[in-house]
Structures are given as structure tokens and as C-alpha cells.
1. Given 8 as the derived value for relative contact order in percent (Cα under 8 Å, 6 or more apart), which of the supplied structures 1, 2 does it correspond to?
2. With helix-only ellipticity at 222 nm (-39500 (n - 2.57) for each DSSP H run of 4 or more, over all residues; to 500) derived from the coordinates and found to be -19500, which of 1, 2 does the value describe?
3. Match the computed value 1.72 of Cα Rg over 2.2 N^0.38 Å to one of the structures 1, 2, and report its label.
4. So if we calculate distance in nm of label points 7 Å out along Cα→Cβ at positions 645 and 765 for every structure here (1, 2), which label has the highest result?
5. A value of 3.2 was computed for distance in nm of label points 7 Å out along Cα→Cβ at positions 45 and 709; which of 1, 2 is the source structure?
Structure 1
Amino acid sequence: MDTEGFGELLQQAEQLAAETEAVSELPHVERNLQEIQQAGERLRSRTLTRTSQDTADVKASILLGSRGLDIFHISQRLESLSAATTFEPLEPVKDTDIQTFLLAEEYHRDSMLVQWEQVKQRVLHTLLGAGEDALDFSQEVEPSFVSEVGVPGRSALDSMEAAYSRQIYIFNEKIVNGHLQPNLGNLCASVAESLDDKNVSDTWLMVKQMTDVLLVPAKDTLKSRVSVDMQMAFVRQALQFLENSYKNYTMVTVFGNLHQAQLGGVPGTYQLVCSLLNIKLPTPLPGMQDGEVEGHPVWALIYFCLRCGDLSATMQVVNRAQHQLGDFKIWFQEYMNSPDRRLSPATENKLRLHYRRVLRNSADPYKRAVYCLIGKCDIGDNHGEVADKTEDYLWLKLNQVCFDEDGSSSPQDRMTLAQLQKQLLEDYGESHFSASHQPFLYFQVLFLTAQFEAAIAFLFRVERLRSHAVHVALVLYELKLLLKSSGQSAQLLSQEAGDPPMVRRLNFIRLLMLYTRKFESTDPREALQYFYFLRNEKDSQGENMFMRCVSELVIESREFDMLLGRLEKDGSRKPGVIDKFAGDTRAIITKVASEAENKGLFEEAVKLYELAKNADKVLELMNKLLSPVIAQVSEPQSNKERLKNMAVAIAERYRTNGIAGEKTVDSTFYLLLDLMTFFDEYHAGHIDRAYDVIERLKLVPLSQESVEERVAAFRNFSDEIRHNLSEVLLATMNILFTQYKRLKGAAAGTPGRPQRTLEDRDMLLRSQARALITFAGMIPYRMAGDTNARLVQMEVLMN
């Protein structure tokens with residue numbers, strides 16, 4: 001039974017297999033158990049992945065849904081985004097011209113370097129510090145008798161600065177008119193005389209005294225300044241100034257105390273000093289040596305006569321007390337007769353030996369001071385008992401300065417001018433002399449030791465004294481006595497490699513530009529007077545500083561007409577202030593125009609280029625200005641209206657005077673003017689007039705026959721014309737469409753009109769529209785936006 005059952009099953013299976021093979025052409029797939037297991041695992045993993053993704057989507061929907069976001073719509077929007085339109089180039093990428101690219105890169109790099117240099121100069125010009133030890137004078141208030149009331153009006157100059165500027169104007173007027181050059185020091189000193197300020201008066205008196213030296217024409221100012229003859233002259237002038245000042249002080253003191261001074265006898269320095277001693281030394285001091293003359297210590301009389309600079313009065317005292325003075329009379333006679341106030345080496349050695357053996361520890365301070373002065377010895381002794389004021393100390397030290405190379409002198413007996421300069425400027429410095437409270441005194445100390453540049457830089461840092469410092473620098477500059485920095489980017493006061501140790505240089509250009517910055521925007525005429533001093537200076541790029549400063553001044557102040565002149569209606573130029581200072585004004589005007597163009601001030605640049613008679617640049621810039629506005633609606637006071645009036649005036653002047661620019665630029669300019677007329681008529685609704693204008697211009701084709709010709713002509717148009725092509729095509733198509741609608745309306749309203757005429761006109765308009773479409777598709781230019789779509793839409797409406 002069981003066997004029959006299994007046999008029956010086997011038979012049925014074989015029958016099924018036979019039927020399957022008969023009706024089906026399915027391939028036989030034979031797999032072992034391992035392959036079946038692997039296939040099952042793959043099916044299982046796919047099912048799990050889809051399930052996991054669905055689970056993740058569900059979780060994301062729950063999370064974002066709780067925040068009010070619809071993940072389904074977000075997914076659809078993300079899937080619809082395409083980067084193709086974003087990154088599709090507007091124009092075909094051309095083959096790279098490596099040589100032109102490198103030239104452009106080089107030009108760009110050079111331009112950036114020049115601009116960066118200019119930016120650095122502007123930054124440096126705003127920083128007034130002369131170093132880390134610069135003092136802050138902002139809290140100081142020194143009584144001044146100078147009026148703080150400025151010049152009436154909008155001027156930024158105070159009364160003192162205005163007074164100085166008037167003298168600078170007088171000085172420049174003489175020069176530009178070819179007259180004999182006046183003494184700038186005397187002109188500036190006259191300002192001090194009008195001020196009730198003794199410090200300012202004394203300062204200019206000192207400047208005049210120190211600059212009254214024999215000037216030898218020299219191209220190298222440094223070589224002239226450090227020469228022995230020039231330095232000896234400076235020391236001689238400084239001593240003379242200090243001696244004259246002390247004599248004036250003595251007279252004021254004596255005449256202010258006549259009762260105590262008991263002035264009498266023969267007028268002169270001797271009696272004046274005797275009267276001074278009646279006030280200063282009413283009773284003899286202990287320790288005085290070698291007796292008295294007329295009741296006064298003999299060495300005190302000798303010292304004060306020397307201090308007043310009167311050697312004859314000193315000799316008078318020596319003669320009266322010669323028996324008590326030993327060999328001093330012989331030594332003093334030699335000193336007095338020496339042209340440079342210097343003993344011979346032999347006599348000097350004798351005096352120094354006597355001083356070291358007998359007088360070094362003497363109780364008489366006046367005697368020690370006189371011997372140190374005559375013998376130029378013991379420079380370490382400051383003689384504080386006698387020289388109790390800065391001026392006295394300076395006078396004593398200047399008397400001890402040596403210029404000859406004397407190898408026999410010991411270091412304690414020899415002081416050079418450079419050593420004295422270092423001691424005053426670096427060792428003592430501003431704090432020692434209380435420069436913040438006594439700026440004039442410290443200025444005097446530096447100036448009398450021939451440290452002109454350091455003195456000017458210091459005084460310039462004091463805001464209320466800045467004008468004095470600048471004009472002292474101008475005086476020295478005109479006399480070729482000022483040491484200038486070789487680089488414009490240097491600090492106000494600097495040292496340069498290769499210069500002697502104590503030589504300082506002043507950044508004269510920076511000094512002048514810093515000073516004029518205060519008033520150049522309100523008083524450009526006055527600023528121009530100061531810039532004229534820079535006519536022979538050049539910046540690091542080799543550019544003339546006068547032209548550069550004038551350029552910046554004009555652009556900052558916007559006083560184009562006043563400074564550079566004005567163009568009259570007939571095309572002639574009315575001279576400006578600059579004509580007085582420069583022979584070739586066209587070069588300066590061109591420079592200013594170029595600066596204005598670089599800063600994007602195109603309208604101003606157009607006026608300036610027209611002043612400079614540069615028609616090509618005038619028309620080139622006008623094309624750039626007109627191109628963006630010609631398609632706009634013209635309204636009163638609008639940019640288009642202003643530029644239109646400007647362009648029409650230029651066109652009328654050029655046609656009247658027969659002036660023309662380069663052919664391409666010239667034709668572009670007049671074509672833009674005609675297009676402006678076309679758009680004005682179009683926006684005003686004068687369709688037929690606008691059609692006539694565009695037809696005469698032959699810019700776009702109005703027939704199928706002229707398409708090829710207009711496409712070929714398009715290649716010669718400049719970018720200023722091409723940029724407006726979209727608007728021109730749309731406006732022209734609108735005109736055709738308006739005429740088409742008007743034609744249809746006329747046909748419906750006047751049934752009696754000949755049908756043939758209407759059909760011809762209809763076909764002509766549609767043909768013109770198709771010509772525009774064909775032209776738009778053939779030109780090698782990618783027009784803006786949806787221009788083509790709008791053109792096609794209107795053309796379709798006409799069909």
C-alpha cells in the first residue's frame with residue numbers, strides 16, 4: 001500500500017516535469033544549498049534596508065512635524081533644485097591668452113602697490129608721534145596772549161595761522177612774478193612782532209640769528225651742515241644770541257632796580273655789570289679770591305663781562321686787577337685776539353696744567369668757570385653755582401666745544417659739538433628740561449646746538465605751537481639748511497644709515513601735509529600756497545609732490561573752478577589759482593582728472609578732461625555715464641536729465657569748435673545721444689517719432705533683407721551700445737506691436753478703407769517683427785533676462 005502510494009506520487013511528479021518542459025522555455029537554474037542561502041540573505045538585506053529607510057522617514061516626519069515643518073514638501077523642493085542654471089556660464093569660455101593674462105596681472109599688481117603706498121602715506125600722515133618717547137601735551141594749558149578767535153567765515157585758520165599764511169602768500173607772489181626772492185625769515189618774524197608773546201618773538205630772533213651764516217651753494221645739504229666751517233659758524237651765532245640775550249636781561253634787571261643797582265659812571269658793559277652785581281651780590285661771598293675791583297669780586301666781574309659777550313669790558317677788569325691775576329692777563333690777551341676764541345696748544349696746555357694743580361678745588365666758583373671757559377677744560381664740571389639757568393649752562397658748554405683734532409687733549413678736556421648734542425637730546429632729553437611745561441626752552445636748547453630737525457619735530461608735536469614749527473622749517477628749507485628724509489614714509493624725525501651719529505632728518509613733506517590737513521578743505525587757496533614749496537620734491541614713485549598734493553586738494557575740496565579754472569560757454573578756459581604757480585597747467589589738470597576718474601568721480605573727471613582739452617577721455621567717460629541711463633524715463637532733476645544736458649552742451653561745443661575724438665568713441669557718443677532721443681520719444685508716447693528715429697539710426701533691422709547687414713554691423717558696436725540692445729529691441733517691438741494694434745483698431749472702425757492696404761501694412765509689421773526676432777537670435781551676444789521670450793511673445797500676438 002505504501003509502495004503503491006510512493007509510486008503514484010513519483011509518477012505524478014514526472015508527469016508534471018514533462019508538462020513543464022513542454023510548455024515553458026524557462027531556463028533551468030541549478031543552485032546548491034550554499035548559493036540558495038546567500039541569495040536568501042541578499043533578499044533579506046534589501047527588505048531590511050527599505051524598511052530602515054521608511055522607518056527613518058517616519059521618524060524625521062515626527063520630529064520636524066512637531067516643529068511645524070512639512071517634510072514631504074521640503075523633499076520635493078530639494079529634489080527639484082538644479083545647479084545647472086546657476087553654474088551655466090553667461091558667455092562661452094574662450095581660450096586663455098596667457099600673455100595678456102600675465103600683463104593684466106602685472107598691471108593689477110603695480111596698481112595695487114601704488115594704491116597701498118598712497119594709503120600708507122595717508123595713515124602715516126595721521127600719526128604725529130615722533131617715537132616711543134613722544135609726550136602727550138593734551139592736558140597742558142599754558143597762558144597765551146594770542147587770540148583764539150579764528151578768521152570770520154568758514155575758515156579753519158586761527159588768527160596766527162592766517163597771519164603766517166599772508167606772509168607765505170607775499171613770499172610766493174615775489175617768486176612766481178620773477179622778483180628778487182625776499183627773506184622768508186624776516187617775513188615770518190614780522191608775524192611775531194604783531195603778537196604780544198615774548199617767547200614767539202625770542203624764537204624768531206634766535207632763528208634769524210642762527211641762519212645768518214655764510215651760505216655756500218651746495219647740492220649736498222648734509223655735507224654742508226656737517227662741515228667744520230658751518231658748525232663753527234652755528235656755535236658762534238648761538239653764543240652771540242645767548243650773550244645778547246643776557247645783556248638785554250642785565251639791562252632790564254638794572255633799570256628795573258635802579259635804587260639798588262646804583263647805576264653810574266661811563267655808560268657801557270663794565271658799569272652795567274657792576275650795577276648787576278650790586279643786585280646779585282650785594283655782599284661778597286666767602287671764598288672769593290684775588291681781591292676786588294670797585295668793591296666787587298674780580299672773578300665775578302670777569303665772568304659776567306664775558307657772559308655779556310664784551311671782551312673789551314673784560315679786559316678792562318683784567319687790567320685793573322692784573323697784579324693779582326698772575327699770567328692770566330697774557331692768556332686772556334691771546335684768547336681775545338684769536339679769531340675763533342681759542343688759545344694756542346702750548347698756551348692752552350699751560351693754562352690747563354695750572355688749573356689742575358691750583359684751581360680744580362678752588363672755592364671761587366667764578367674763577368674756576370672762567371679758567372674752564374678760556375682753556376676749554378674740565379668739561380665734566382657743570383659749574384652749577386655760577387650757571388644756575390639753562391641758558392647759562394648752554395653758553396658755558398658751547399664755549400668749551402672744540403673743532404680741531406687735538407690728540408694731546410685728554411677726554412675730560414675735550415668736548416665736540418656731537419657730544420654736546422647727544423648729551424642734550426639723548427642723555428638729558430625732554431624730561432630733564434621739563435619740555436612739556438617749557439616747550440620754547442627745550443626748542444631753544446636744541447636749535448642753538450644746531451639740532452634744527454629735532455627742534456622742529458618737537459615743537460610740531462605741540463598743537464598750539466605747530467604753526468611756528470612749520471614756518472621755521474620753511475625758512476630752513478628755503479636756505480638749504482634743512483636735512484630732509486629720503487623716504488616719504490619715514491617718521492617725522494628719523495636717522496638714516498650712513499649719516500653721522502647725531503644727524504637727524506626731518507620728513508619735510510609729511511610735516512607740510514600734516515599742517516595743511518587742518519584747513520585744506522576750507523582754505524584751499526592757502527593750502528596751495530604751502531604746497532608750492534614742494535614743487536621740486538618727488539615721492540617714492542617719482543611723482544612730483546606739488547602736482548600730487550594739488551590733485552588731492554582739488555578732489556577733497558571740490559573747488560574745481562576756483563583752483564583749476566572754469567570752461568566758458570564758448571569753450572575758452574577761465575584761469576584758476578593754479579595758473580599762477582605752474583607753467584604747464586594742462587599736465588596738472590590731467591593729473592587731477594586722472595585721480596578723479598580713478599576714484600569714480602566721472603562727471604568731475606569729464607569737466608577736468610575738457611579743461612585739459614582731452615576730447616578722447618571726455619567722450620569715453622561720457623559714454624560710460626550715458627550708457628546706463630539712456631533707456632530710463634527722463635524726469636526733472638534726475639541723473640538722466642543732468643547727464644543729458646551735460647552731453648548736449650559738450651556736443652554743441654565740439655561741433656561749433658570742430659573738435660572730434662577718436663572715431664569709435666566719437667561715433668558711440670553721438671549714437672548714444674540719438675538713442676536717448678529715441679527713448680525720450682518712446683516714453684513720451686510719440687510712437688511714430690520714435691519709429692522714425694530708430695529707422696534712421698539703422699541699429700536694428702526692420703526688414704528681412706537687412707538682418708545680415710545689421711548682424712555684421714553689430715560686431716563694430718562698443719559695449720556701451722551693446723548693453724542697451726535689449727531695451728532697444730523691446731522698445732522697437734513695442735512700437736511695432738502698438739502700430740499693429742492701432743492698425744487693427746483702425747480696420748474695425750473704418751470698414752470702407754481698402755482691404756489691400758491694410759493687409760500690406762499688416763504683413764509689413766509682422767515681417768519687421770520677425771526680422772527683430774531673427775536679429776536677436778543671430779547676434780553673438782547674450783541679452784539680459786527674458787528679452788527673447790518677451791520679443792517672441794509680442795511677435796506671436798501679432799500673428
Structure 2
Amino acid sequence: MKKLISLDWKSLFRIHLPISVGLALLSLLFYYPLLSGKVLVQSDIRQYEGMSRQLKEHRVETGQETYWIDNAFGGMPTFQLGAEYPGDFLSPIYHFFRLLPRPAHILFLYFIGVYLLLTVLQYPWYYSLFGSLAYGFSTYLLIILQVGHNTKALAVSFFAFVLAGLMLLFQKRYVWGFVLSTLALGMQIRANHYQMTYYLLMLVGVFCIGYAYQAYKDKTLLSYGKGFSLFVLACVLALGLNATPLLATAEYSDFSTRGQSELKYLPDGSPKEQSTGLDYDYITEYSYGIFESLNLIVPRIQGGGSSENLGEKHGLFDFLIENGVSRAQATQFTQQVPTYWGNQPILEAPAYIGITVFFFALLGFLFTKGTLRNVLALGALFSLLLSWGKNFSFITDLFISFFPLYTKFRAVSSIQVVLELCFPLLAVMGLHWSFSKENKWEYKRFFKWVLGIVVFFVALFFAKSMFSFSGANDAYFEQIYGEVILEKIKEARISIFKADLLRAVVYIIVLASVVWAFRTSKIRKIGALGLVFILLLVDLVGISIQYIDREGFVPKTQQIPFKATAADQAILQDTTRYRVLEPQLGLTGARTSFFHNAIGGYHGAKPRRFEELFDYYQSNQITEVLDFLNVKYILYSDPDSGELKPMRNSNALGSAWPVYSLKEVPSADAVLQALENTDFKAEALFISGDIPDDKPLTFDVDSLAKISLRSAKPDKLVYDLTLTKDQFFVFSEMYYPKGWSAKIDGETTPIYNVNYVLRGLFVPAQSKSIAFEFSPPVVTLGTSLRGVSLTLFIGISFSMLYIQYRKRNSGL
């Protein structure tokens with residue numbers, strides 16, 4: 001019973017701690033520019049910096065948190081933009097791991113999480129180390145760091161920690177299992193990528209079902225039930241420790257593009273597909289190809305990434321030189337060749353798990369038995385099938401139709417993160433079988449499978465004529481480069497295809513030879529394992545490093561995500577309140593948001609109504625929309641110089657204005673359809689039911705009325721008024737019903753939704769001031785739930801420790 005509350009301190013200090021330090025150093029060495037004080041510029045993080053600048057500046061200037069920003073999409077909550085909430089008791093754990101610079105700290109979490117899981121599964125340290133390296137250096141996990149999907153990577157890095165806690169519970173090590181499960185789940189949820197949490201829980205479900213069946217067969221359902229119950233309790237407490245961001249996100253989701261639209265028609269008048277989440281095409285846009293799945297083990301079997309650096313290989317460079325292209329131009333061209341010929345819109349890099357990992361994972365599946373093998377194999381298969389999306393529509397349609405929340409997430413290929421974890425764990429099982437002589441050496445079966453793999457790769461090599469080597473974007477590339485260059489690109493694709501298949505064959509033969517040599521006592525275990533480790537690192541790092549942009553590391557002084565143009569500087573001279581539109585970015589870039597209160601922005605969950613309004617504006621070119629959104633400046637690209645130039649919109653209606661009348665329309669579609677025929681300076685539109693029937697709809701506008709903005713902060717706006725008649729004022733501020741309140745001369749008054757996205761107020765005569773303030777009740781509620789959850793977690797943990805202590809001392 002001692003093991004229930006004690007640790008193996010000797011192993012901890014002699015083995016595990018030095019390995020942990022070594023993995024931390026390896027993480028730094030892999031991103032060695034960090035050691036010279038440089039930082040990695042990540043594309044998505046540049047966009048995030050643009051979006052969050054106002055939030056961070058407000059935090060620094062006031063020492064307080066704002067949960068609303070004005071600089072993107074006209075205004076939106078910060079719940080998915082790095083908001084910091086009170087009572088974040090998990091923050092110290094996160095900051096401990098942040099002792100390593102970004103992104104090395106996440107690579108370290110990849111490593112140490114799998115090392116911990118395999119140690120819990122009672123594998124010797126060298127097998128655990130193999131698994132941690134196999135996982136951490138997989139291309140997909142490194143690429144999501146390269147492009148700046150930091151929340152996704154952080155969320156994925158805690159998968160192994162959660163499974164380690166679950167396995168401790170199934171091993172009847174209840175105290176440590178409960179503590180680790182709660183904290184790991186809490187940190188995973190805190191990472192704020194709920195799509196990854198969803199996928200993790202799917203894998204956990206597979207584990208729980210598999211081990212429940214094993215417990216049923218072993219007649220140990222009672223102990224299983226205890227462990228499972230504690231894990232469920234850990235889930236509840238982990239949710240509680242993250243109550244504020246979870247509740248805030250759930251609340252905002254209904255008003256974002258992840259919620260259900262009220263529209264029945266698209267801007268072109270065609271019927272709109274009704275869904276409680278994202279539409280089918282958006283969900284499945286990034287669907288992993290069935291044949292493309294072979295790039296898990298043959299990295300560039302479909303060309304690699306969308307922009308491959310071929311250097312002087314594969315014939316393209318020589319062709320350019322022979323046709324009079326300068327060496328410098330040829331070098332530049334071959335650094336970014338569109339060799340990918342799969343069906344995804346764009347691919348940064350193949351999701352390569354390693355031929356070494358695959359080889360041992362296959363051995364683990366074929367030559368080992370048990371629940372762990374079964375759940376890992378099922379989890380990997382399940383992940384692969386779902387990642388195919390529209391290419392395997394039967395199972396995808398099933399999940400979209402019947403699984404709760406599945407329609408809230410896009411890029412179904414992202415579920416590969418489950419497979420990325422399952423394969424290294426299976427590989428460790430196969431490695432253990434290969435180098436443990438107590439396991440039966442089934443050499444005939446072993447070589448039959450090795451031969452089968454080799455024959456499969458060789459058959460693909462000679463079957464290249466079956467493939468077109470044409471990509472989904474080749475028509476575009478033909479227009480850009482011409483037919484001759486495109487044909488040479490196809491030849492390069494064929495060359496890459498053949499080279500990587502031969503590479504895979506060589507690895508399989510060498511790995512099989514190492515296993516055979518050990519099994520026939522021609523090489524010692526330490527030598528064989530040493531060779532396997534070398535092959536693993538050369539295999540994985542050799543591919544991954546091709547997609548790591550070392551030039552993406554810059555000195556901290558050059559870290560500014562965007563540089564202000566002369567046009568930006570000119571606009572910033574205007575100190576009034578206004579918005580800026582950069583049409584060439586639309587709603588897909590945050591450059592403008594870095595400098596101005598912008599119409600555009602960059603976010604995976606945009607305010608739904610705002611996006612719908614903007615789509616309608618773009619399709620029908622209704623410039624009056626820009627007027628009531630107070631777009632005072634439009635940044636356009638000069639056709640001659642290519643530089644941004646500011647154009648002033650003299651029709652912008654300002655921060656607030658009184659209207660003569662309110663026009664009722666029956667539906668959301670009717671509002672958008674009425675945009676073309678409405679004078680928004682005189683009239684405002686509202687949907688039936690949004691304004692009570694007892695309210696007036698026409699007004700005698702006071703010609704002497706004045707309204708001016710006294711102060712403006714993201715979460716508080718104060719206006720001064722001079723008014724002799726009752727009026728209805730429209731404000732060019734985004735309507736959001738959860739958290740915004742309005743007071744007229746200190747008295748609370750309702751805010752009404754007009755013009756589809758704006759706020760409106762009935763303002764009585766003689767009013768002197770209006771104040772809007774954003775104070776979301778969900779933050780207060782969440783903070784209270786966090787405190788309760790922490791109290792319960794501490795209380796339950798110490799109670800369990802005390803019970804174990806009593807049992808140990810009573811000899812039970």
C-alpha cells in the first residue's frame with residue numbers, strides 16, 4: 001500500500017530528473033536561435049498581436065482588465081483574445097513551464113508528457129525516452145508551433161499528462177491519479193483550444209471503454225468504477241477551475257460564427273444551409289486525403305508542403321539554368337516550389353510521424369496483446385478516419401449529424417493530433433517486444449511483414465504512372481508560370497515521390513536488420529538501441545528541420561509585428577473616434593487593427609452578425625453600410641506604387657446621431673435587404689420584437705441637439721448631451737446583449753439593437769449624459785465557481801491522502 005502515497009525518490013533523482021533536464025536542454029538546442037536572445041516570428045501570432053494590442057495597452061496603462069476591444073470587427077469581447085480572469089489558480093503551473101522561452105517550452109511539454117505517461121505505464125527509462133522523442137519531433141507538432149498555433153500546441157501537449165493521470169487511476173494509484181488528472185485536465189482546458197479538448201475526450205472515451213471491458217473480464221469492475229468515478233470528478237473540478245473562460249466562451253459562441261445564423265438566404269439570394277454551427281464545406285475544407293495519409297510514413301509522397309525548397313535537386317534548378325535563368329533567380333524560384341499535389345487548399349508540411357515510428361508501431365500492433373494495444377490502435381484508426389472528412393463522408397456526416405458540438409469545429413484534419421500520440425506509444429510497445437528476448441521471436445512472421453511493407457513501397461514506386469501528379473491549384477500555377485514550367489514541376493513531384501519511397505524502403509530494411517541482429521545475438525542490446533535512437537533522430541529531425549524557418553527568428557528589437565505606413569501615420573493624426581477599412585484584407589487580417597479601430601481583423605470565431613453584414617456589403621457594394629459603421633478612412637493600394645493610400649469618407653455618420661424614425665422589418669434577412677433603400681442618417685432598422693410595441697417610432701429631431709464623446713475606453717464610453725426633445729439615438733458601436741449596460745444621467749436604460757449590428761437608445765429631453773459600460777456577469781459567476789472548485793480539489797486531495805495514511809498505519 002505504500003506505493004499509493006509514496007514516490008520512488010531514488011529513481012526520481014538518479015534517472016528521471018536528469019532526463020527531464022536533458023529534454024529541456026534538447027528543446028533549447030532544437031530552437032538554438034533562442035539562446036542568442038532571438039524570438040520566433042509566427043504568422044498567426046503576428047495576427048494575434050494585431051488583434052490584442054488594444055487589450056494589452058489597456059492592461060499596462062490602467063492595471064485593469066478589459067473584456068471588450070474596439071480595434072477589430074467594430075468591437076468584440078476579448079474572451080478568445082487572451083483575456084485574463086480573476087482566480088486563475090492554474091497560472092503558476094503555466095508560468096513554471098514558461099521558464100523556457102517560446103516555443104521551446106511547448107516542445108519540452110511534448111517530450112516530458114509522453115515520458116511521464118510511459119513511466120506510469122512502467123516502461124524502463126530508455127523506452128520512455130524513445131517515445132518522448134518520437135512524439136516531440138513529429139513534423140505536424142513542430143509545424144503548428146512554426147506557424148503560431150500556440151494554443152493548439154499547448155492544448156495538445158497536455159494530452160499525455162491527462163492519460164498518465166487516467167492510467168494511474170486504473171492502476172489503483174488513486175491519490176496521484178486524481179491529483180494529476182485534475183491538474184492536467186485543468187491545464188489542458190486552460191490552454192483555450194476546445195477543439196483539442198474535444199478530441200482528447202474522444203480518446204479518453206476509447207480508453208475508458210477498453211479498460212471497462214477488461215475490468216469486466218477480470219471481474220475488477222469495483223476498482224475500475226472507483227478510478228473512473230475519480231476521473232469524472234477530476235473532469236468536473238478541472239472544468240470548475242476554468243469556469244470563467246468556459247462560461248464566457250459558451251456565451252460568446254452563440255453570437256459568433258460558431259453559433260446558428262438567423263439568416264435564411266445568402267447575399268446572392270440563394271437559400272442558406274441551416275446549421276447550429278459551421279457549414280459543412282467550412283468544416284471539411286481541410287480534409288486529409290486517403291492516399292495522402294501515406295505521408296505519415298513517406299513524407300513527400302504527395303509532394304510535401306505547398307511551398308517546398310528543392311534547392312538544386314529534382315531537375316528543376318538545372319532546367320532553369322539551361323534556359324537562361326540566372327543562378328540567383330533559379331535559386332530563389334526553387335526555394336518555394338508548389339510541389340504539393342493533394343486536395344487540401346494549402347499544406348505547410350506533411351504530417352510525418354516517421355518511418356521508424358511506424359515500423360515499431362506496426363510490430364507493437366502485430367506482436368503484442370492487451371488492452372493498451374487495442375485502445376491505441378482503435379484511437380489511431382478512429383483519428384485517421386475522421387481526419388479524412390469529406391473524403392470519407394459516411395463517418396463525417398454521422399458525427400456532424402449526431403455528435404454534440406462537432407459542428408463547432410473546422411479543419412477536421414486536426415484530429416490527427418490523436419494519431420500523433422497513439423503511434424509513438426504503440427512504437428514503444430513494438431520496441432519493447434523487439435529488444436526483450438523473453439518475448440517469443442516469431443522470425444518467419446516478422447520477415448513476412450517486413451517483406452510485405454517493402455513490396456508495397458516498391459509496387460508504388462513502379463506504379464507511378466497510375467498517378468497524375470496534378471494538384472488542385474495547378475490551373476492557377478499554369479497561368480502564373482506557364483505550361484512548360486508546370487510540367488517541370490510535375491517531373492519534380494515524380495522525382496520526390498520516387499526518392500522518398502526509396503528512403504522508406506532503406507529505413508525498413510535497416511531497422512529490420514537491427515532487430516534481427518539483436519535477436520540472433522549478433523549485437524548487444526545497448527548497441528542495437530543506440531542504433532535505433534540514431535535512426536529515429538535522423539529520420540524525424542531530418543524531415544522536420546526542413547520545415548523550420550531559422551530565418552523566422554529575429555532579435556527582440558525587430559519583433560514589432562507590423563510597421564506603420566505613411567498612410568497609417570496620416571490617419572493617426574486624426575484624434576476623433578472613427579473606424580478604418582482596408583478592403584484588400586477584408587475580415588482576414590489584423591494589420592489594420594494594430595494601428596486603428598478597424599472593420600477587419602483576424603479570428604476563428606468572428607462576431608456572426610458583423611460578418612454577415614460585411615458579406616452583404618461586399619456582395620452588393622452598399623457603401624451606406626460603411627457610413628453607419630463610422631468608417632472615416634479607407635486604405636487602398638495605389639495601382640502605380642503599390643503603397644497604401646488613405647481615402648476619407650466624408651459621409652461617415654460619426655459616433656452617434658438622432659434619427660427621425662424607426663422602421664420595423666420582419667426578419668434578419670429583411671434588414672439586410674432593406675440596406676439599399678434606407679437613409680441611415682434619418683432612419684434606423686429594427687427586427688420585429690427587438691423594440692417594444694409601446695415605444696414611439698417617429699421623432700421630431702431637435703435641430704439644436706448636440707452629442708459629443710467625452711471619454712472613450714474599450715469598455716466604457718461617456719457622452720455629453722444637449723437635448724430639448726425626446727430622441728432616439730443610434731450609436732456606431734456594436735450591439736452585444738451580454739454585459740453592456742447604459743445609463744442616462746445615472747439611470748439604467750435598455751439598449752436596443754438597430755441596423756443589424758448597432759446600439760440604439762431612447763433618450764428623454766433634458767438628458768445631460770450617456771454612459772455605456774461593459775461588465776459581463778459571467779466573469780463574476782465564473783470567479784466564484786473557480787474558488788469553490790479549488791476548495792473542493794484541495795479538500796478531496798488531502799482527505800484521500802489522510803485516508804491512505806490511516807490505512808497504511810493500521811496495516812490494511
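Please treat every number below as a calculation from the coordinates, not as lab data. Owing to the predicted nature of the structure, the values given are computational and were not obtained by experimental measurement. Cβ atoms are built from the backbone, for glycine too; each structure is taken alone.
1. 1
2. It was calculated from structure 1.
3. Going through each structure in turn, the value belongs to 1.
4. Numbers: 1: 3.9; 2: 5.0.
Going through 1, 2 one by one, distance in nm of label points 7 Å out along Cα→Cβ at positions 645 and 765 is largest in 2.
5. Computing distance in nm of label points 7 Å out along Cα→Cβ at positions 45 and 709 on every structure in 1, 2 gives 3.2 only for 2.
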